[in-house]
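Just below sit the structures, each encoded as structure tokens.
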Structure I
């Protein structure tokens with residue numbers, strides 16, 4: 001990994017349970033709880049009503065959030081505009097500038113009476129550093145006690161101490177290894193943001209070292225209820241435990257002083273100069289939104305957290321969607337580790353005359369070199385199967401446009417997007433990487449949208465990403481060697497940022513690909 005980052009919401013969970021040794025016994029699960037119904041006084045009600053009247057009750061409006069700045073801006077817009085409910089489901093929530101700002105705005109919404117449900121994965125709750133501890137102490141004492149906010153944890157360790165976690169991980173690896181990789185923000189059951197972004201500076205363009213090129217989808221209408229159904233499925237599952245069900249011994253709350261410190265921590269930061277700490281009015285942005293939306297119908301899917309086991313349904317759904325292509329399949333995905341079955345599917349598509357273009361990370365743009373260690377041997381077979389293969393450049397010309405949020409200018413760019421365009425008629429955007437962990441171990445989610453206009457826009461973005469100024473075209477020359485070509489050079493050795501990356505690329509070949 002490039003860096004180990006402090007986590008905000010998971011760290012809050014840690015603060016709440018740091019003194020706990022096991023869940024409260026006997027543990028009585030709470031009664032099932034479901035998303036609040038959409039109300040006619042929501043800030044998004046008129047937008048949805050107009051879409052429904054013009055296009056039918058099954059239609060939603062969609063906006064691609066291709067720029068990291070838009071990813072942060074529209075999350076703040078939805079949170080600040082919430083009147084009834086906010087449901088948040090994330091794998092990672094970092095304790096950096098953007099993570100703290102988003103947390104503050106969520107708490108502001110809870111203060112004004114919005115019901116907030118927060119669901120996070122428990123994997124990274126052990127990570128902390130001096131900076132995180134300050135915020136954790138500020139917030140943890142009163143977060144769980146807030147009358148309008150409830151926090152739940154996916155697949156928590158029973159023994160919260162670090163040594164206990166290690167022992168439990170060894171003894172129960174089959175259970176502990178399963179993590180929740182889903183990402184969604186749903187407001188008033190009428191507006192939702194779905195896609196690949198976690199909540200942290202590199203996903204939202206504010207990391208001075210590196211920023212991801214990432215992708216989300218803003219949806220207004222029935223798509224929000226479809227996302228709520230996924231949220232409720234997890235919220236009420238046996239894999240999830242309320243923070244209040246753990247044996248908490250939190251430090252005494254200091255109320256207003258803690259909130260003041262949280263506000264100060266995001267006030268005056270140079271990286272956040274375009275994003276004030278206080279909630280804003282988004283009336284102008286919401287008024288302009290209908291003209292920016294593509295209309296379509298949608299279906300949100302997820303792996304299912306069934307009692308005692310996870311039902312891995314996403315890999316089958318995504319594979320079926322790929323096979324359905326009749327003329328063109330465009331794929332952008334950050335982490336790809338194929339297998340023989342996927343290569344055979346690509347050959348099948350090639351045999352039917354389907355054009356397949358794939359964009360993924362190069363070693364140079366990778367934040368997880370270990371994935372490249374297991375992907376690289378499949379470059380040749382993918383090309384032989386007819387794939388037009390591109391690998392994103394770390395120095396892509398588009399990075400200031402899509403990855404960096406002013407005034408931040410990162411040293412390099414990586415890829416984190418996960419999406420597909422099928423026949424320029426349908427779009428898939430989600431959390432799922434095309435690797436063994438996403439297919440067989442983690443839970444994932446994604447949305448399929450039938451919308452020619454949305455598909456055409458997304459296809460245009462993929463074509464932009466594939467340009468030589470932004471990506472290397474990987475091909476096989478007449479001597480059978482792999483080549484990487486951009487707008488200034490052609491090389492026969494995979495591009496890397498440093499010698500260290502090349503060493504890591506070799507070392508990680510010795511470890512199982514399922515780890516990543």
Structure II
């Protein structure tokens with residue numbers, strides 16, 4: 001590791017060693033993925049008394065934040081920024097610690113990179129679709145390069161999981177005829193210095209892998225599949241690297257790190273469908289002692305639960321049937337507000353909730369922002385957009401058709417760089433009626449997108465449509481029979497067919513969900 005060294009004086013030094021200073025060390029990978037272009041460091045210290053924010057210019061690999069009062073149980077976040085103020089590196093401590101004179105505190109820092117994964121297919125000489133696993137695509141948000149699918153990592157994962165400074169790939173076999181993912185899933189570490197693949201850590205045996213989350217110390221993963229909930233220890237020499245925690249269909253998970261170093265998890269079993277009528281039959285589960293061999297897993301509530309998130313030792317949920325944001329604890333749930341419409345995705349950072357809301361007439365998606373403790377006052381709309389897609393006739397350049405979405409849903413929603421970026425995955429379907437007079441057939445398309453926004457302004461940073469698949473119903477030989485998605489302003493797509501992803505997962509390096 002290459003290290004930047006920050007020297008911050010703690011108190012007056014009367015109770016500590018000569019100099020009375022505390023060293024804050026920012027660990028950066030010694031590799032091609034090192035943060036670059038930073039000129040300032042911004043440090044936020046969270047404790048029971050509130051937040052303290054300091055910044056300083058980088059000079060000769062070091063920087064000085066000045067005098068700081070000693071304080072117990074403080075968690076630290078660090079952001080490296082360039083001259084424009086953009087975050088080019090971010091990290092945080094894995095647990096609260098005591099900041100005292102003579103202490104040395106290490107914070108791992110990584111580039112803000114977002115990863116997406118999924119499957120793909122090609123059509124062989126016999127006109128048969130052959131499905132296969134595909135390397136993950138990633139977007140380095142410190143670069144202005146539009147995403148085109150050519151930046152790849154891992155082998156052929158269905159799930160990429162960020163765990164603090166660490167990154168993990170979950171690979172699972174794909175049925176070549178149907179595209180269904182099933183069978184034993186293997187877990188491997190991916191280097192955040194150069195994306196090199198590590199050895200296999202363990203195997204998940206049952207069900208379609210659906211969601212995952214990692215602890216900030218990189219030592220624990222929680223994985224939800226269509227059949228079971230698993231806890232994975234990534235620590236060398238673990239007696240049981242993969243443990244089955246509960247039976248059932250677990251589609252959303254999050255890890256909750258307590259201020260005392262404890263680790264819990266929350267998960268949704270039988271998640272509500274995000275389209276059609278809302279049936280409040282989902283189960284919200286709390287898993288205590290997630291980092292230990294003895295695990296207490298139990299259901300704490302039923303409802304229309306659609307997503308979960310965690311921040312600063314607390315767990316949060318959204319209920320799509322009630323339009324509700326609330327807190328989940330080992331004892332049950334506590335409603336905070338019920339004015340959100342149809343919320344189906346949530347991410348929380350620094351006491352703020354970013355909530356994905358699905359709307360109709362027209363079919364549209366929105367991301368709203370609200371303090372997690374605010375029970376009144378309208379949430380701020382960060383982004384709102386009716387969902388549509390333009391398709392073009394392959395053999396007739398200039399012939400295009402704009403389709404409105406019949407349905408649009410959020411997949412994953414995460415916060416990056418401590419609150420600078422918000423990323424979402426979106427699945428939408430588009431139906432177009434036959435237009436006989438124009439020789440346009442009836443058609444149906446499905447698209448999947450990665451959207452990345454500035455988490456304060458809502459400005460678009462990346463709009464990458466990683467999947468577009470359509471079918472047509474031809475009833476006349478005169479009808480135009482070959483159509484494909486085109487790109488809208490600001491939208492990019494894979495430059496090669498083999499880089500398409502039928503998106504199944506998204507994760508942010510050092511992300512919050």
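Each of I, II could give helix-only ellipticity at 222 nm (-39500 (n - 2.57) for each DSSP H run of 4 or more, over all residues; to 500), but the derived value 0 comes from II.
The greatest value of relative contact order in percent (Cα under 8 Å, 6 or more apart) among structures I, II is that of I. Of the structures I, II, report the one carrying the highest value of Cα Rg over 2.2 N^0.38 Å. Largest value of Cα Rg over 2.2 N^0.38 Å: II. Taking distance in nm of label points 7 Å out along Cα→Cβ at positions 291 and 443 as the measure, the highest value among I, II is held by II.
Read-outs: derived from the displayed coordinates by stated rules, not from any lab. Fair warning: this is a prediction, and the values are worked out from it, not measured in the lab. Cβ atoms are built from the backbone, for glycine too; each structure is taken alone.
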